[in-house]
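Here, each number is a calculation from the coordinates, and none is a lab measurement. Note that this is a predicted model, so its numbers are computed, not measured. Cβ atoms are built from the backbone, for glycine too; each structure is taken alone.
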Structure 1
Amino acid sequence: MKLVTYRLLSGQPEEKLGALSSDESEIIDLQAACQALNGEPSAYFKDMIAFVSGGSAAQEQAAELVSKARPDAKLSVSDVKLLAPLRPRVMRDTMCFEGHLINCRKTSMRMQGQDPDSVDPEELMPGELWYTRPLYYKVNVNSIIGTDEEVTYPEGEQFKDYELELAVVIGKEGKNINARDAMDYVAGYTIFNDFSARTTQVLDMGDPKLNLGPGVSKDFANGLGPCMVTADAFDFRDARAIVRVNGEVRSEGNHGTIDHDFGDVIAHASNNVTLYPGDIICTGTITNCSGFDIGRPVRVDDVIELEIEGIGVLRHKVVAPKAQKMRNRHGTYKRSVCAVGPSGSHFAIKGDYPDVWRMSEQIADTWRVDEIPATASATMTRDMGNLPVEHEPPKGGSILRHVGVDQSSMPVLKDVPEAMRPEVIARITEMHKIIGTHSLPTPEELEKHPTMHKTDTLNLFFCSQSDGFVSLNEREDIPLEPGDTLIQAGCMHGWRGKGVISGILVSADMSTLAQLTEKPASASSSGLRKFRRYVAGTMKSNRKESGESDVLINDYSPNAAELRDADGDLLGYAGDIWKTSSQQADISCKEDVITEPMADRPAKGGVTFRMIELLPGKRLNTNPDILNYYCVVSGELSAHSENGAAIARDMEDIIQLPGAALTLENTGSTPLTMAHFMTDADKT
């Protein structure tokens, strides 16, 4: 008999116990059938644990109900959602298949560039302890999921894996069970998918001096289902096991190849420990029935089907996790936020280190705007720098971001062995899915460099640090030095070398993206040659239908000018780099947008990107009617509010919210270079 736990797709979300019909097209609601036949419900059919606790009496009554059930107690399988057959109180997982352990050892060696065929076969075998007892670990019963559920792996996991196992359901209480009597304690069997994050597992268990067993690498999900088959209806001694991924048979095995005696498994688990009805003991991964056995992980969007003949098929789909942030442990990208308080402007956030991306601790967002003109997101209603990860800003918004890049050792695809290229491409694509990239790069676009991608944004960037740092285009590349500025207008780009790129990503109107046949002329009218400027966009191409990214402008700020105070004393220099004039940025780049002298505020609904060089000891007044970001490239900036001051140095930011009065001063001994981003704001 096969039993299931289910709930109706419509109606009450109550979990119910049912039995599958012989052709598995219908489910008999055992409690409803019992009520109709006997005039009262039965405690046996409250749930699966109650059923297995009832032993043979529960099974006999269920068999009678299945044979006599009225039509109103029967449901179509298509009308229900199958859940995990039971929620065990305790679940143990053993390792009973020598072949699985040997296969995993071989895969591990291959991943480290070693040939497993070159070593003595005995070196591949488990240690002596494994042969003496069926070792086990405890499974996280709070992360059990049923069939046809989606599963996410820990963020950053590179080898997502499944493990096909037989799960044994205990039917009666016992302690110090004799191996000869062990089968008397078995109520039934189901399938266990022991989801495993292999690269995370290395971190969990890689230290031989401190091996507490698997942690995060296995805690995240545990699949059970689709049903429980009673012990009398299944022969574990010859049970064919099949793994399919996206409908393709990936591997096969047989539970009959188990190396530890089945009775010994139960006896060991009950050694001075009481087993209870509903406890589960798994016999471990059947040989050849994990991705690590055969050296093939699964990827986002893959559908995994694990089948054991006589039980059924347990099915799950791998989906991308939501990218997460973590505490900034390295003290990078410090920020201070000036806001309006009851007694005037003050630093509501001072010297704080924003959270960094878990996937890359070199990426941090220091502020985000959800709307332009900035309104609620330009207040201290919430900290807009410590929000969940969004690779691209919300429509009509922008993100102030610092990105540390170290691609000095990353090989290009042509240098990767051909057999490994699909794996590398799959990893890159998966990473973009996790962080929410709107336009996934194609294998052809990744040929130049694995970092190539594009976003639906206008990127207003400057280089904070450089060690051979290069901005990549599909045509001409751009070597960057600290203080250089870079505009990327929704085009394909990547990074090579080592450095930090900083600035804001502005939501773009992608309908304005144009394939240019001619590069725009620079509107430069300044003779100062201050603030190097590169503009990258898309040129029409015979090789690629969507065009190719290229350098459109290579010059200096077109309107750079001296900054002087009311007495005519020189304060320093400033110059605009780029600007927008609408909530969704125009990225056509048909002409230079910096054609007029500098203004003290951006256009309505727009953003202005400006570079400033402030001489030592000089002060600069600010415009309190807009949202201002001041990002230090080099030097020391002292920002004075009405109630205190904050210091910012290299790769640190001062954020001035609308309404807050602020004066800037170079308190260092050398010229201060900083990027200034002005965003239109509505103080109401």
Structure 2
Amino acid sequence: MGYLKFDKNQLINLEYSLRRELLRTNRAGAFSSTTIVNCNTRKYHGLLIVPQPQFGNDPHVLLSSLDETIIQREAEFNLGIHQYKNNVYSPRGHKYVRDFESDPIPKITYRVGGVVLTKELLFSSREDLVLFKYTLVEANSPTKLKFSPYLAFRNIHALSKANIDANKKYETIKNGVQITMYDGYSPLNIQFSKKPEYTHVPDWYYNIEYTYEKLRGYGCLEDLYVPGFFEIPIKKGESIICAAGTKEILPAGMKQRFAAEARKRIPKKNFENCLINSSQQFVVHRGGNTEIMAGYPWFGKIGRDTFMSMPGLLLSQGDATTYKAVLDSMVASMNDAFFPNAVFNDHTEYNSVDTQLWFFRALQMYVEYIGETEKNWKEYKKPINLILKSYRDGTWFDIRMQDNGLLFAGEPGNALTWMNAVIDGKPVTPRIGNPVEVNALWYNAIQFSLEMARKANDKSFVKQWNDLPGRIAKSFVENYWDEEKGYLADYTNGDFKDWSVRPNQILAVSLPYSPLNRLQQKMVLDVVESELLTPRGLRTLSPKNPKYRGVYRGNIQDRDLAYHNGSVMPWTLGHFAEAYLKIYQKSGLAVIKNLYQGFEPMMQEYGIGTISELYDGDPPHNPSGAISQATGVAELLRVKDMIKTFEKKK
């Protein structure tokens, strides 16, 4: 039995199968996502989702789904499944599903009487092209396959509605058709490895319902356009390839193309391989830049998440070349001292205080890995100086160094830290003042910069910054530490101190340079372990706090209130593991191994073969949010590396 495998009883149970989703991506920002029975439950689902240059490079759903029908003796058996308004499923093709596995690519097996048909899916690694391979394993009578494409041609955040503006014309191409529903879009080319018979009968299918959007409090009904259908005879033992992409390809080479792409895939035969495979899906090369997508299916490029996830996604796989390319792309995108926090089709936001400081941590790990300190100092000294001086002297969003050396950040209406959920224009956790993790990162950034400058013999830089770390360390303890409580305040503002127990303080232990002594570090770790640790990472708020919300469900307001007030973020496990092994060394290895291995069952849930954005704070810690998140996957890979490193120690 394969590692990622589901049987008939699981697949025909929609309560089970519709909660498990697939993700396939290429290296240009396009992707495919649906459930394991091919029933779309989100507006973010689709078989071909492609960035559109004419619309700000936002991803758009071109091909939403593809219904296959087996035809024998004039009888038709539709293998598709759609959910319509009022919880109506039609057709109910999932009843024919017998098996699903994903090693190395998704493969689903259907049985209709004496007919056994398999369907395999893969996404081209470099092209906006999705390929399907159909193999007729068993058949006792002449058999045809019928294909009906459901088209959307809309932004992933929108919904399609029937309209008179859609272009219902098509062009004939080799073994297929080309359709462009609206001006400005890339054309959709649907082709087959053998010549089909195409019948053009354009029609709209109304009120297809997306369960997750309904549960999330969003619009959930969509109309999809079906231009017609293809019919192809297929013999027992024969395989047919269907290709859907933005460019026409040669049908004669489809089978070879499919086989070549399949050989590139990493076998998902174990937990680690699933993480490695997942890690590759976030790396995108486009427009001469190398970027990290923060998560699928709805996140784009986020500066903070890029720097946080780079070490696990790339250095864990020994890919220093791509790592440097991402660093350089980020540096090239700077605006004054700021990296993009979030990039949208019509604007870029820079409202983050910690993104710039995560750059130092990402560079620090690169230098630790690659060496060449003098060379890297020379190359990155300019952005290092720009950020440090801007923060010291004062810059946007009232970010400035106080006389005591600590950073102050924030202004009304802006949430500048990673805890940045906003409801009706107001941050849920504004944290204006001195956020603890920001100053832990600030201290580490200056110490690391001084370390590089000394090795590069940059006396001027050392003279300018040498006295500051001592002042910061002293102020850090005075400002955040409470001996009786035994942990750090989450943020301060003048005389006010927020004593909410949150995971932010763990960075004062996990980072290479810490302003705390060893006893203080251990006490912080003890409180975090006692109140925040779960099998899925650290809660964003202690359950003892009256603001704690242990379940991430409901409409946008309910979810945003829970997002940083109890939800578990799996990326925090990396910093907990780093802190734990720092304090306990090899004697703490068993605890970290158990936490790491405890994630393995998640490979069979939610986004299969990957790690979701977050988990409920309350047991059983159900997954939620985006089905695949770069920071979570990355930090688990880093934890894996930590385990291997400590296992080698005597």
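Comparing distance in nm of label points 7 Å out along Cα→Cβ at positions 76 and 556 across 1, 2, which structure shows the greatest value?
Numbers: 1: 7.6; 2: 4.0.
Answer by largest value of distance in nm of label points 7 Å out along Cα→Cβ at positions 76 and 556: 1.
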Figure out for me which of the structures 1, 2 the number 1.2 belongs to, where distance in nm of label points 7 Å out along Cα→Cβ at positions 44 and 68 was derived from the coordinates.
-> 1
Which structure, out of 1, 2, was Rg/Rh (Cα atoms, Kirkwood Rh) calculated from, if the result is 1.10?
-> 1
-3500 is what came out when helix-only ellipticity at 222 nm (-39500 (n - 2.57) for each DSSP H run of 4 or more, over all residues; to 500) was calculated for one structure; which of 1, 2 is it?
-> 1
A value of 0.55 was derived for FRET efficiency 1/(1 + (r/R0)^6) of positions 148 and 628 (r between Cβ atoms, R0 = 30 Å, to 0.05); which structure in 1, 2 was it taken from?
-> 2
